[in-house]
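Enquirer: What follows is a set of structures to go through.
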Structure P
């Protein structure tokens, strides 16, 4: 089982998106400074976690959340609205 996760930096309020097999350990690594890409933006909190059945599915979902459509959906979630998804799990345009 894989997890796609979205973290929010409490320092600069920006997000970080990744995937892992152990979400608790991965959050500890981010918050302890072991991840070079996020070391300067600590501490983090978890905003969203999605379960994925395979590595390929996790990579696909990570790629979606990093895309323009995924970022727009994240913005909707932050504003208190539900995400919009089309037929294939992709975000619908307005």
Structure Q
């Protein structure tokens, strides 16, 4: 399998695991296509806009892109860095 195919598979799994984690704590999840966020988790009056990454190298560029994106005042913007399996380091963006 090529490096690109391996990376795509890792990203797909990481996004699925992130969505499962959000659902596990009561969020409804919307998978987005394109844009700076991969997932939007919605629960009551709470929303989480999530970008899932599999490499620490990518974090800084995604933080900048996510900061530029306007979001409602009652939401969180986050980068979820996959640490393996269903474990993530969550980086809040202010």
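We did not get these values from a lab; they are worked out from the coordinates using the rules stated. Please read all numbers here as calculations on a predicted model, not as lab measurements. Cβ atoms are built from the backbone, for glycine too; each structure is taken alone.
Enquirer: Here Cα extents along the principal axes in Å has been calculated and equals 43, 28, 22, so which of P, Q was it run on?
Expert: Q
Enquirer: Taking 61 as the value of volume of the Cα convex hull per residue in Å³, for residues 37-76 alone derived from one of the structures shown (P, Q), identify that structure.
Expert: Q
Enquirer: Suppose distance in nm of label points 7 Å out along Cα→Cβ at positions 53 and 85 works out to 2.4; of P, Q, which structure was it derived from?
Expert: Structure of origin is Q.
Enquirer: Check the numbers for distance in nm of label points 7 Å out along Cα→Cβ at positions 45 and 61 across P, Q and tell me which is largest.
Expert: That would be structure Q.
Enquirer: Further question: Taking relative contact order in percent (Cα under 8 Å, 6 or more apart) for each of P, Q, which is largest?
Expert: Largest value of relative contact order in percent (Cα under 8 Å, 6 or more apart): P.
Enquirer: For FRET efficiency 1/(1 + (r/R0)^6) of positions 5 and 69 (r between Cβ atoms, R0 = 30 Å, to 0.05), which of P, Q scores largest?
Expert: When FRET efficiency 1/(1 + (r/R0)^6) of positions 5 and 69 (r between Cβ atoms, R0 = 30 Å, to 0.05) is calculated for P, Q, structure P comes out on top.
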